[in-house]
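FYI, it's all coordinate maths here, none of it is from the lab. Given the structure is predicted, the values throughout are model-derived calculations rather than measurements. Cβ atoms are built from the backbone, for glycine too; each structure is taken alone.
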Structure P
Amino acid sequence: MGKYVDGFVLVVPKGREADYQKMAEEGRDMWMKHGALQYFECQGDDLKQQEMGGEKSRAFAEMAGASADENVWFSFIVFESREHRDEVNKKVMDEMSAQPQDEAGFSMPFEMKRMAYGGFSAVVEG
């Protein structure tokens, strides 16, 4: 069996990119510390609908329901296997629960209900 990937697509309002990036960097540090193989947070740059083989693709912004004043982010974390992902994620969640939360001064830089998440088995690797 190949690697395992947790994937995310989310929408960040323009002007909140630095807030999201700071949160993503803290997440990267935590996941990598607990054993993730790779961690990527990718801000949309070229999200136009594309023509491929005479047919048009669906645009990422449309798929994510992003407006003109929002950015689409595509993020993923790579693990050795699904079991490894479960172990790493448990360690990360345990650490996050143990940390004191400063809820009064913190505002999420995106809406969780608009985030898509899934775990994927790598079938073809290069």
Structure Q
Amino acid sequence: MDRWERFIAEPDASLERSGLLPQLAAPLGLRERAPGLGLCSRDAPPQGEPAEAWFRWFERIEVMPARLSTVARRLRELDAGDVAVKVRGGAVDADAWSSACRGPGTRSLVVLVHRTPTGMEAVLVRRV
């Protein structure tokens, strides 16, 4: 299931709408997780290149099936407090998931949820 590299880049919405994501991602060494998903990854952290400003950067913590109870439990184990949920393709209700995943912890984490050919996937990340 986990074909994500260490750093995940979420493109600015205008870059995705323009259809230029592949042309900008390739020179940065970014590979799209799945065609049309929009989320890209690579092993190297952002280096401060001007083109990297078109992306929001995250460091991957863990990838798991997108089951709310399992994800919420794992986030508590990771000392999550504030949790933002970002959804691709209407996979889940982001507001409901954010409320359910918020915990008493000290870490601010993000969950990226999207559909895969075999179901749904949750990627637990931290902002870079």
Next on the checklist: Ranked on distance in nm of label points 7 Å out along Cα→Cβ at positions 33 and 113, which label among P, Q comes first with the largest value?
Outcome noted: P
Checklist entry - For distance in nm of label points 7 Å out along Cα→Cβ at positions 17 and 89, which of P, Q scores largest? => result P
Checklist entry - So distance in nm of label points 7 Å out along Cα→Cβ at positions 49 and 73, computed for just one structure, reads 2.8; which one of P, Q is that? => result P
Checklist outcome for this item: Comparing relative contact order in percent (Cα under 8 Å, 6 or more apart) across structures P, Q, the largest value goes to P
Checklist entry - A value of -10000 was derived for helix-only ellipticity at 222 nm (-39500 (n - 2.57) for each DSSP H run of 4 or more, over all residues; to 500); which structure in P, Q was it taken from? => result P
Item to check | Read-out distance in nm of label points 7 Å out along Cα→Cβ at positions 9 and 97, computed value 2.3, structure in P, Q | outcome: Q
Checklist outcome for this item: Matching -0.63, -1.25 (log10 I(q)/I(0) by the Debye sum over Cα atoms at q = 0.13, 0.20 Å⁻¹, computed) against labels P, Q points to structure P
